[in-house]
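As structure tokens, here come the structures.
The numbers here are math on the coordinates, done by the rules we state, and not lab data. Predicted model, so just to flag it, every value in this text is computed and none were measured. Cβ atoms are built from the backbone, for glycine too; each structure is taken alone.
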Structure 1
Amino acid sequence: MRSWDLKTVTAEPHQPEILASGEDARTVLIALPAGEQMQEHEVHERARVVIVAGEVEVTAQGGERVAAAAGHL
């Protein structure tokens, strides 16, 4: 079993770090500076988003939006 304390992992802004990869999903750590956003993109695996710090708004392909803060999955 592998595990990470995401509050202690250092991630450089805009430099996604793949922590793990499997057949159905990847675990990618992304640090976004306050006020910035990711460009629209497509994933080929399932996407699970865990907010470690700060707040984000995620918009799915169908237009559904979710606002989330630290601790949200």
Structure 2
Amino acid sequence: MTLTEIRQSDKLLLTPQEVGSLLNMHPQTINLQAKKGTLPFPYIRSGNRTKIPRLPLMRWLGIEEGGQTNG
């Protein structure tokens, strides 16, 4: 997923694959960091699954919901 796609998306939760493609990280790295509790952005763990809330991720990236960047 690109930054533009995330801005335009109406999805509430993103997968590690989607976030990994945006951050240039392997999805398994995101899963492992979530399991260890070391991801620097908000996430949800349910069993072995990791989901990343889209709007908090955008805020962490410095992007407002309307697509504007902060600062």
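Taking mean count of other Cβ atoms within 10 Å over residues 38-45 as the criterion, the largest value within structures 1, 2 is that of 2. Of the structures labelled 1, 2, one was used to calculate relative contact order in percent (Cα under 8 Å, 6 or more apart), giving 29. Name it. Derived from the structure labelled 2.
To which of 1, 2 does the computed value 0 (helix-only ellipticity at 222 nm (-39500 (n - 2.57) for each DSSP H run of 4 or more, over all residues; to 500)) belong?
On the way: 1: 0; 2: -11500.
Derived from the structure labelled 1.
Looking at structures 1, 2, which one was P(r) over Cα pairs in 10 Å bins from 0, in percent calculated from, given that it came out as 15, 53, 30, 2?
Values: 1: 15, 53, 30, 2; 2: 21, 56, 21, 1.
Traced to structure 1.
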